[in-house]
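K.L.:
The data blocks that follow each hold one structure.
Read-outs throughout are calculated quantities, based only on the coordinates presented, and are distinct from any laboratory measurement. Every value quoted in this text rests on a predicted model; they were computed, and no experiment measured them. Cβ atoms are built from the backbone, for glycine too; each structure is taken alone.
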Structure P
Amino acid sequence: MNAADQASMALQLAEWVDRIFGEADPANYERFRRFDGICGPNEVTLLRLIEVFERPSVTLSRYSDQFLDQAVWDLSTQAFHAVYDPAIDWIVSARFIRSFKTLFRELYAARCRPVLGHCGEKGSPLNMSCYMWWDFDCWSPAPDPLSHNPHDSVLLESMRSILSIPHIACKESALHGLGHWHQAQSATVDAILDSFLASEHDLPEGLREYALNARRGYVE
């Protein structure tokens, strides 16, 4: 374990969370310095984020929507990239990805307004990172068969799980991701979307149309 990892682990979880998700001025690019030494793209950070994402109703309850949203965007530029690091235990990376369902169910579904981002409807500050989650540069869909492509396999599993959350912003987010994965994994994406469309009979028209567009790989 290097010095940065030791520094991160030396912090109590509550202090680490406060450093990462607490107040940071979105207009100040020096905000990234709050990550220095405690939040690199490494296994220690993924383990910390797992602790946070698996019980966000507790770990993130004291932070505003604005600062949570900014922290998520900042994490996507560096820390989230660790899921593709072959040096990191795959069990850790997979658990991190699977923690997204709890994050969406307990944070985004609880705090986001039931609006559609692709229609330009105004939501809370958290609606934007909810909608754009799968558009972050840290995710990299690949055309390899899922039997040899564990990252996409678990990422698609996570999208399928989030699609089942009874909140239109969460469903839209999962559809957004599936649309982006369509070119690389069309058969699996089509199967997920066909099952969704067959089972959801009361979807708002804008969301149903978005699901049909995702099935063509056409999402914004």
Structure Q
Amino acid sequence: MTLEVLHVDNHVLAVAKPAGLPVVPDASGDESLLDRAREWVRREFQKPGNVFLGVVHRLDRPVSGVVVFARTSKGAERLGAEFRGHTAQKLYLGLVPKTPRDERGELREWLAKDTARNHVASVPAATPGAREAITAWRVLAPASGDTPCLLALEPTTGRSHQLRLACRTIAAPLLGDLRYGAAAPLADASIALHAARLALVHPTTRAPLVFRAPLPNLAVWDSVRSLAAASI
């Protein structure tokens, strides 16, 4: 029931999401990050009744990292506009077993989602319902022996499973990402994808905000922990 708070003010609450926790309630009935954050606000500020928190973006359940909620309707509207307008700057770190052929690049794919299966595929641009996904990426550390390759991933768009597909396209599936072809699960059933940094503009003061979430305390990250910390 703990909540790692990165920032809080009258309009914004930024937290570090652990892998395995859904951002919002889902069909599993499990506790969500939204539930946990509302309870924290209720206790911290002694607020009676239903606590308002606006959901302005999400991370997949097995992904860890920075998540921002809006504490007011004005904040929700303006923060949501930043994500929809692709002005929020996002940096993810990912681990893959192989090093891409190039050191960096920009990947453009058209993605279509099978909602019933919760599965996304790369498809031709003319496919009905397909949406373009744009991801800049670079190699921070190549794979070596048992040490995986560390990638920095900066999505312009925010499509479902976008970075998971991107990693498979440029190198190999993310470690632990069984849905997209990983060889084995990770110990905590997470995938090796972490929303490390999020930069945006405060919804009322217009001041720049930058939030950073530390890497998960999981052995798979240990070999790249220092380099990853320096990169964010």
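K.L.:
For the read-out helix-only ellipticity at 222 nm (-39500 (n - 2.57) for each DSSP H run of 4 or more, over all residues; to 500), a value of -5000 was computed from one structure; give its label from P, Q.
P.N.:
So the calculation was done on Q.
K.L.:
Now for a separate question. To which of P, Q does the computed value 20 (relative contact order in percent (Cα under 8 Å, 6 or more apart)) belong?
P.N.:
This value belongs to structure Q.
K.L.:
While we're on this one: Where does the value 40 come from, among P, Q, when percent of Cα pairs over 25 Å apart, for residues 11-130 alone is the thing being computed?
P.N.:
It traces back to Q.
K.L.:
Moving on to the next point. One of P, Q was used to compute mean count of other Cβ atoms within 10 Å over residues 147-154, and the answer was 21.4. Which one was it?
P.N.:
Label of the source structure: Q.
K.L.:
So FRET efficiency 1/(1 + (r/R0)^6) of positions 59 and 195 (r between Cβ atoms, R0 = 35 Å, to 0.05), computed for just one structure, reads 0.60; which one of P, Q is that?
P.N.:
Computing FRET efficiency 1/(1 + (r/R0)^6) of positions 59 and 195 (r between Cβ atoms, R0 = 35 Å, to 0.05) on every structure in P, Q gives 0.60 only for P.
K.L.:
P, Q: which one has distance in nm of label points 7 Å out along Cα→Cβ at positions 43 and 139, as calculated, at 4.6?
P.N.:
Checking each candidate, the match is Q.
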